[in-house]
Structure I
Amino acid sequence: MISPLQDFNASYGHAWPELLLAGFALAAVVLGAWSSERAFGWLSALGVAALVGAGALAISHSPVAPVALFQGAMVVDGVAVFAKALIAFSAAATLIIGADHFLRTRERRFEYPVLIVLSTLGMFVMVSAQDLISLYVGVELQSLASYVLAAWRRDDVRSSEAGLKYFVLSAISSGILLFGASFIYGFTGSIRFDAIGAAVSEGAGGVGLMFGLVLLLCAIGFKMSAAPFHMWTPDVYEGAPTPVTAFFAAAPKVAAVALMARVLYDPFADMRMQWQQVVIALSVISMVWGSFAALLQTNLKRLMAYSSIGNMGFALMGIASGTAQGPSATLIYLALYLPATIGIFALILAMRREGAPAETVGDLAGLAQKRPWMAALFTMLLFSIAGIPPFAGFIGKLLVFRAAVDAGLIWFAVVGGVAAVVAAAYYLRLLASIWFAAPAPQLQSPSGTTMLTATVAAALTFPVLVLLLGLIQDWAETAVRISF
């Protein structure tokens, strides 16, 4: 006789990652409201455990063929599992450094781990979405938690401004998403991706359907900070607390890119010639604007905002190729990009002087003379994110460039190469300040947790991920083959 638990596991076993995160969030709200500030430390620890557990459960339940959940509203396949693993572990890393930071600054509000986990749950739904309703629910769950996180410091003008800007602009993007979804529904007669794909293969919709798809892509481009829908990114990155900015720069990017790949390569695969031009335009504008605009920045968090815009342009190169190789190259690029990003923000978080954050390029001056270990970590992480060999970031850029070249888009790869060279200029400017400028006033001793996170991130960029590249590449290619 089959027990109720066995029956549930057979039907919904692949949904355990989402159920774990939802269960933690519901329980943490009740426990946190009862315990208030005293709950912050152990709720944060439990939140990290829930995120790591969700990532591990996603990997352990990786299917050999797509598995439909909740009457087909969601799907668990290779791309979903790969993306969930990246999202969960990057969210856990940013929660660790965030909890450590807020404990030291006495901003112990239990809502922080709850909001991180709820946002992550929304991302899980995004990457598994199999109809327009679940897509929208996932996007909004991720966004609503993010608005509150951006405005975390209610009494700080910059943080409140960041939350308000993010909310207003994101509300506009949500409206654009719904407008596009309504066009897609109207011209195909369904919200389900499989039915939409069947209608597209039969030639339904024409210009009206393409118009809806473009609106949908614009809304997703907003979520990943792709230019020209990036206008919120520099201000929100600068105004939000640094741990929150680190979270924004990591997990949501993976979710948005994976969602775009799912939409384009699943229901709209037969419209490749139409959507390819749109994605190429998003990629080129993001690479060029992200590279050149960052040259003028003096605030480290704003500089990293433009860096993330440029890096999303590089990630989109793989999707824009329109080949089976493209999405796997993009997934690998994200896996190699995330550690460097989280590590750099951990080091920015470690820079404090007289109790205040040190966030300008001038604050890095002469860092090598006073904190050589921090300077060495900065150098490794900046080399990786700039795409300089032999670091992992170089391999990521090489793979997306190769995907573009193999698709016959040689000019596209050339534009990306020029943008990468320009971007290297502002990374090298940071390194010149670190190693050769006259020393700035002494920084406070950094937190051991923050420095450990940065050290692990640097070790991942070289040599760990470089040595594991074969395994990551096989995993990404298998994930794409199962999914699309």
Structure II
Amino acid sequence: MKNGREVKLNYQGDSKLLLGILLSVWTFGLFAQTMLNTSTVIRLDLGVEAGMANTAVSLTALFSGLFIVVLGGLGDKLGRLRILRIGLLLSAVGALSIALSPQETPVFLVAGRIIQGLSAACILPNAMALTKIYFAGEARQRALSVYSVGTWGGAALSSLFGGFLASTIGWQWIYWINLAVVLFCFYLFSGVPESKNDPGKTKEAYDIPGVITFVIGMLAINMVITFGGARGWVDPVTIGLAVVAVVMFVIFYRIEAAADNAFIDLNLFTDKTFSGATISNFLLNATAGSLTVALSLVQVGADLTPLEAGYLTIGYAVGILIAIKAGEKILQKKGARLPMILGSMFAGIGIFINSFTNIMTSDYQVLATIGFTFFGVGLGLYATPSADAALISIPVNKSGQASGIYRMAASLGAAMGIAISSAIFTGLSNTEFAREGGFYTEIVGRTDNISLRYAAMIAMLFNVFLTLLSIIAILATVPSGKRKVQE
């Protein structure tokens, strides 16, 4: 059996493989992410409670983040294409579960979202690893740009795409088209040779204790963030969950530091560039919470439909798709640091523009369109250089796990960011607090939604703070200038 290095020398990636990578990643970036803008329509159609629907929204990113490193590592050992194909099969099962979900039976919706998360955990790290294994030089950077179009670009298009289908032919068609794309991907990957590490490196036992402690810790902290505001931050259950999270993370660190077969190789973080790219990736993906807050505000506070709300993100989609190529060009000429910083700055400016929620709805729609455009340009500039910085100094035999950690940061960042921003948005949605803060005197137009507008503003400013932290992390860890890829 040939190892990853030997396969790379005997096979060169082509446009068919690139299209397969793009569409497979779109099963998460484009199709699964539509739930951020269509959850209200789906829950009303199925007769599902709002709390259950909100939980379903966050489950895909959460389960993707929980298992993405595990399945990236399995791809290194068992075959990256094999795990990717399993992910495609899971995507089909998840899509069917949601599309065929019966009335007033949320279990199918919830199960479908969990399966979509497991599908993403299979696909995202292994598709990213293939861009390094089957492409070289500038071709690899172009392949990473295609991958970025699948992840960042797909997410940018998802609100408009999902809103359009839900408002025209029905939300179920999102998942029927998802199923067709999966079948086409199996064709596109036919004939591509398998890629995995040397068989001698795949026989060691898997790090089950590390996986279990990590999953329990992440689930506990997510429950604290999601339900802490409603139950109370000093509620015994909330405090108990926080303690469980801390204890699990301490045990997890000790297990990983001592294990020879750790599922998260802590030695990867000795590379400052990988660490900086991963941390900033977590922080910028956490700003997905600003998207959720803005779309919720205009639908709940200004009575816009999902399609009308999706129109606000047109500039986001166009900006991110154009800027991905620009980020690749800057990367090739200047290295990763400059476009990563510029991307974080543009994203922060866009979110700051969206934080002016005290103006008339018609004016805010114009301002939000501009803000989302800046946001999209920022994420597009950041995407490819960040992925390149994360992988450039990582050996091929660690590419699956490194890709998994990098993608885990993205998924968990999005899950945590959405949860925290939603908690701020919900927790501050009371008129008295807004009036005491002086917001009431500054508002223009309707005053019946003042609490929502104030809460959205604070949540947006929190996301601006995240972009500042991202810039600091990049400045501290990512070197300037071009670097040579580690083969």
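The table below gives the values:
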{"quantity": "Test item: relative contact order in percent (Cα under 8 Å, 6 or more apart) calculated as 22, pick one of I, II", "calculated": "II"}
{"quantity": "For 2.4 (distance in nm of label points 7 Å out along Cα→Cβ at positions 193 and 233, calculated) the corresponding structure among I, II", "calculated": "I"}
{"quantity": "If mean count of other Cβ atoms within 10 Å over residues 217-224 is computed and equals 20.2, the structure in I, II", "calculated": "II"}
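Only the coordinates and a few stated rules stand behind these numbers; no lab work does. Please read all numbers here as calculations on a predicted model, not as lab measurements. Cβ atoms are built from the backbone, for glycine too; each structure is taken alone.
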